[in-house]
1. Comparing I, II, where is FRET efficiency 1/(1 + (r/R0)^6) of positions 128 and 160 (r between Cβ atoms, R0 = 35 Å, to 0.05) highest?
2. From I, II, which structure was Cα extents along the principal axes in Å, for residues 24-63 alone = 37, 17, 13 calculated on?
3. -5000 is what came out when helix-only ellipticity at 222 nm (-39500 (n - 2.57) for each DSSP H run of 4 or more, over all residues; to 500) was calculated for one structure; which of I, II is it?
4. Could you figure out which one of I, II the value 1.05 for Cα Rg over 2.2 N^0.38 Å was computed from?
Structure I
Amino acid sequence: MKKHEDIVNRIIAEDSSKNLNLDFSATAKIVPVYTDKWMEMRIITDDDNDVHGYSYSHEKSCDGKKIVILPFRRENNGTEYLLRREVTPCWGLKPVVSSITGGYEGGDLIDTVVKELQEEAGYLVDKNDIIHLDSMFGIKSSDTIYFIYTVDLTGKQKGEATGDGSELEKKAYCYWTKDISQAKDPFVYAAFVKLQNR
């Protein structure tokens, strides 16, 4: 138990909104070519570093930061993981199995984790119970940084998943499983590996 407390205290003591280093040279030019309230398409050029027009997306609505949560609980017959079944329109209009995710809304990232767990899964947790597993990029055509978290929900009671009011979220639900292989979201697997190696 002491090891868990040390990890939690270290993470809380660190700036939990820390970023991966988006290290651009002074000669880099980043130009937005399309913008709406959610996304921005950008082109970066930096002739000094042989970058002659690289297109990528930036998620404006969350300042390029997303949280991913893979909660777990220990049962008599092994460990279960909390996954989410939801429609993700850019992946098609049928529900797929994913991790619990959310966009950064300002402040401390841990607060976003607590909020998303309650909204999407109905679990109210203390921010001291949240464990940061890692931060990573998702794909090479986006600058979004994903902050990967877990939380032990063993013995925790599920309350009402309040949702965010969107129609898609009203149709989504979370469920416990030992088998994560049905997930179509790569961050389920990334979080699982990070959790197994901590």
Structure II
Amino acid sequence: MSNEKKQDESLAGLRELIIEVVSIFDRLSIPYAICGSIASSAWGAFRTTNDADIIAGIAREHYETIAKRFPPPRFNLTDFVIKEQIETGNQLNIIDSETGMKVDIFIVPKDEWGENQLKNRKLINFIDKKLVYFCAAEDVIISKLVYYKIGGSEKHIKDISGIIDVSGKSLDKKYLVYWAKEKQVSEILEKIAKELKFDLLE
């Protein structure tokens, strides 16, 4: 099997897992939005990935129900595992043992930034006419600026550049400038904008 075919099959498996996860969130009325490289690919340049990132407003009353929806041996979850992962690391890892695909769930912070991410989320046609929520392009950029500042991975800069190249004309520049300042990543944003000749003050 060619590497390209393997990548296509892996991406298809990941997309199916994403649909499975967000469909359960919808049924449980858990607010969510796809973020990370899947979201940056939606708003910018496509990039292959082996996992997906989703922000979600999971509360304690959801633990047991989520565990029942993702039972072993296919999944790695129990209500104890969910409680431990969320309350010690503020995130949840859903791993499909049959495919090796993984979805990382990040608990939305209960602050203005977290509220904005859910308020700004957009419904996008994902696959097979299934509408799912994605983080807004501006919020994806801010998040990736923060992750770049923390870890220094160039993939975040490439993702941000791709979003600006593809979606730059529709970006809310005042929002970007405001939250870049709030998150202390203004210098990084300004450097990227300068290199791309993207006027943040326009």
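Taken together, the values in this text are just the output of simple stated rules run on the coordinates, not laboratory data. These numbers were taken from a predicted model, which means no experiment stands behind them. Cβ atoms are built from the backbone, for glycine too; each structure is taken alone.
1. Numbers: I: 0.95; II: 0.75.
Of structures I, II, the maximum of FRET efficiency 1/(1 + (r/R0)^6) of positions 128 and 160 (r between Cβ atoms, R0 = 35 Å, to 0.05) occurs in I.
2. Only one of I, II returns 37, 17, 13 for Cα extents along the principal axes in Å, for residues 24-63 alone, namely II.
3. I
4. Details: I: 1.10; II: 1.05.
Corresponding structure: II.
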